[in-house]
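Bear in mind that the values in this text are calculations on the coordinates, not laboratory data. All of these numbers come straight from a predicted model, not from anything done at the bench. Cβ atoms are built from the backbone, for glycine too; each structure is taken alone.
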Structure P
Amino acid sequence: MDSIYECKTQKIGGNMREHINQTIRQLPDSVFSFIIAFSRIEYAMKLHGMVNARARIKWIESDWDVLIVQLDISTQERHELTFFDHVSDIPSLAVIIREPPKRLCIVDGRLAGLDTPDVEDTYTLIGAMRTVRNNLFHGIKFTSVWGNIQRDTELVESSLVIIEEILNMMPNLKERFLWG
């Protein structure tokens, strides 16, 4: 049975299409959920006005710094804690907090993983989630080169929990996430 994610594009050469389809079949479903959730939260942020405008180029991007400030305010109003303090005991977040993802860099002309800051507050937690997204989109996650599929899956699943918790703390953002 073909995967629902099967690459059907005829413009991609046979070997490339086969490689893409083989990769798709090996990925856990949480990867596809994370891709959708991350894109939806960035879209919801833009609809909510959390944007950083690049006037010279005439494009906007999601402003994560604004989200972090509003998230901590919203969480403190409900629980008298920062967002990080509120979620840091969730078991599925242990891996991203204790062993945050590395950032891709070049060392001596070779790809390497650069340590990222310790996750100890809302800012570094959201930063770790964004690093997971960047690593996934730029090819570091789920490859035989870096080779820790279990850890990659745990980081993606932790990132999904973070997005879910953000939406739980910010009902207006959640509404935009769900309904645009």
Structure Q
Amino acid sequence: MATGSAVGSNIARIHELNYRERTLLIACGAAAGIAAVFNAPIAGVIFAIEVLLTETVVVSHFIPLITASVVGTLCSRIILAVPDTKGKFTGIIELNDIKQKLFQPEQFNKISVKSAMKKPPGILFDDEPMLSVMEKFDISRSWYLPVLNKDRAFLGFLSKTKLFNKYREIPAKQGDLYE
């Protein structure tokens, strides 16, 4: 929260914003920080309103506060694929696992990619049947899994949400069954 507030304060200072605008940016930074740390965007907004915007809450403040909270939450869910020197997939780093160390300068030289990396809960291949893909999502209880080609090169992440949305499109394109 303090880091988010500091970012908001510095942006306000650089752009020479007035007191109300600076207070809103500080509140947005705090909301993003709370949302990221606790995975709770609504709590981030409420905290910012209750603690930082006690005297000047207007409806127009909600859009930047909600946006900052959602972005903070999404940033805390960043997953990075780690390839080896030959481009083969070796593991993942989840920002959520290392975010506490990112704001401790004395830790910078102690964190290595290898120490932060872990095995993903499952791996998908680009030619894998959809039934197998859904089984891996169910077994892993994950919402994102890495997709590799036959040479184990990383192609991207597949989200369970995207799969569900694609399946919902199929009946929608077919129209009403009773027409």
Given 3.6 for distance in nm of label points 7 Å out along Cα→Cβ at positions 22 and 110, calculated: source structure among P, Q: Q
Source structure (of P, Q) for helix-only ellipticity at 222 nm (-39500 (n - 2.57) for each DSSP H run of 4 or more, over all residues; to 500), computed value -16000: Q
Give the label, chosen from P, Q, of the structure having the highest value of relative contact order in percent (Cα under 8 Å, 6 or more apart). P
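A value of 29, 21, 17 was computed for semi-axes √(5λ) of the Cα gyration tensor in Å; which of P, Q is the source structure?
It was calculated from structure P.
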Ranking P, Q by FRET efficiency 1/(1 + (r/R0)^6) of positions 30 and 94 (r between Cβ atoms, R0 = 25 Å, to 0.05), the structure that comes out highest: P
Comparing FRET efficiency 1/(1 + (r/R0)^6) of positions 62 and 166 (r between Cβ atoms, R0 = 30 Å, to 0.05) across structures P, Q, the largest value goes to P
